[in-house]
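Trainee: See the structures that follow.
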Structure P
Amino acid sequence: MSPEEIEELARQIAARMAPDALLNAEDVAAMLGCTAKYVTSQYAITPGFPSAIRLTGPGGRRSKPKWRRSDIMAWIDAHTEGRSKRGGRPRKQAD
């Protein structure tokens, strides 16, 4: 990679790490460990999932959905707190 390409990559990474950065479905999918399609078809319609932001561009066309990084991080934190390290349903205690 050229120094210019490395600089551009670093700029893009820094922009996505800002708390108020707008992330696309691919970025959110990388954070959640799933596909972009799963983000838009499943997570985005789940009650409590952060609302998507759709910007209006030239000609009145709306952009693809984007989410604030801080909102996604808060949602992840709210859905991981208090969970046991072991998944699944609780087991009956032996008498």
Structure Q
Amino acid sequence: MGAVADTIEAKLKAAFSPTRLELVDDSDRHNGHAGHREGGESHFNLTIEAQAFAGKPRVARQRLIFQALSEEMAGPVHALSIVALAPGES
């Protein structure tokens, strides 16, 4: 993956110490759509599992992630699909 993905992973690891972190660059599927950039790294799918999400509703989990990635969401990342889980959830 590229620099944007590396930054996203580093920030999420620092913020949440996840037990699972899967980040997939899905930009190629959005070629010709809004926000697509040559070279990719504009659309991502994220699956993250962390204790920090335990007891929090889905929207609160997403807000925490967007807060941690505020710079990326304001810049190079156009879309981020999120599955945020607490340990033991599927």
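Bear in mind that the values in this text are calculations on the coordinates, not laboratory data. Remember, it's a predicted structure, so these values are computed and weren't measured experimentally. Cβ atoms are built from the backbone, for glycine too; each structure is taken alone.
Trainee: Given 16.0 as the derived value for mean count of other Cβ atoms within 10 Å over residues 6-13, which of the supplied structures P, Q does it correspond to?
Mentor: Q
Trainee: Upon calculation of distance in nm of label points 7 Å out along Cα→Cβ at positions 22 and 62 from the atomic coordinates, which of the structures P, Q produces 2.0?
Mentor: Source structure for this number: Q.
Trainee: For distance in nm of label points 7 Å out along Cα→Cβ at positions 14 and 54, find whichever of P, Q sits highest and give me its label.
Mentor: Looking at the calculated values, the largest one is P.
Trainee: Suppose Cα Rg over 2.2 N^0.38 Å works out to 1.06; of P, Q, which structure was it derived from?
Mentor: The read-out comes from structure Q.
Trainee: Now for a separate question. Using relative contact order in percent (Cα under 8 Å, 6 or more apart), single out the structure from P, Q with the greatest value.
Mentor: Q
Trainee: Tell me which of P, Q gives -10000 when you compute helix-only ellipticity at 222 nm (-39500 (n - 2.57) for each DSSP H run of 4 or more, over all residues; to 500).
Mentor: Q
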